[in-house]
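Multiple structures are listed underneath, in structure tokens.
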Structure 1
Amino acid sequence: MKNVISIVVKNNSSVLARISSLFGRRGFNIDSLSVSATDDPHISRITVVAQSDQSGLAQIISQTQKLEETISVRALDENLSVFRELSLVKILTTDENFFDKFAIELSDKYGAIIVDVTAKSMILELTGTSDKIDSFMSELSAAQEEKHYVISKVCRTGITAIERGV
């Protein structure tokens, strides 16, 4: 089962290394990791996505709480939180008219933003749930041969999340 864990920590050097090694020592593979400072530059929020059952999740939360730098740690409920991911996709083509029609159709359907365009390349930005980005990538991949383009590069940030409400 995929778990999204929010960890608030003191923004000290090597805190990320301690947390990631804690996951590794207990046999948990990190699927996604997002880290940034909060509104207080002395505090960071780490969002970790990892596969585990409920007992494994309880173990990793318990062990993370014991770290000196940890302020709080909790598993986030998908229904009570907002999960988002960012992707950047570079597309290459030799068809000069390709980007005019294609970019508008794709942007309208998924809300992708064109952040860079040249005669033979385009970079699209898409923010949303992992499912939305997976769907976007599937549709983009499936149409490559028919539309005469190539997906050159893909960068995804991984999930970042925050609880809803007060």
Structure 2
Amino acid sequence: MTLQELKTLHAYNAWASNQIFESLTAMPGEQYMQDMKASHGSIHNTLVHMVGAEKVWLERFKGAARPFLSENPPASLAELKTIWEKTGFDTAKWLDTQSDKSLQGTFTMKTAKGDIYTHVFWQAFQHVVNHSTYHRGQVITMMRQHGVKPPTTDLIRFYREAKSR
């Protein structure tokens, strides 16, 4: 996978998550925070997990270890969106330091459980985007359960919109 392909995946991930964040601004707080008995309970907790994972993986790529966002979660959608935006900008900056060759390299990381793994950078980056896509799907389901029309976040929609610009 090339650097340009990862930059495109990053742009897609940012676009799709922005669709979610923008759609949720009109949702009443009690619905946004309601436990829906999903993997992470509420829409908020699911997004905290998603954003936190993007943040943790970026730290892993950079060779650092930071606590998970869920250990000290933001209290609101607005606070979470600010963290998500900063993580996205920081990820773009990190990508700008990479090359096709460096993305073929590996890094070693330790999980919260203490397990140690070595991953290829581009594969781990693909995982991050896939992970976020999975959780955006959960959020979309919870939005529907609340009677809120969710956005379309399909990759092909992103490509179509990018082409029309």
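Values quoted throughout were computed directly from the atomic coordinates according to the rules given, and no laboratory measurement underlies them. Everything quoted here is computed from the prediction, not taken from an experiment.
Before moving on, here are some points about what is shown:
- Structure responsible for 33, with relative contact order in percent (Cα under 8 Å, 6 or more apart) calculated and labels 1, 2 on offer: 2
- Computed 11.7 for mean projected area of the Cα convex hull in nm² - originating structure among 1, 2: 1
- Which of 1, 2 yields -9500 [helix-only ellipticity at 222 nm (-39500 (n - 2.57) for each DSSP H run of 4 or more, over all residues; to 500), calculated]: 1
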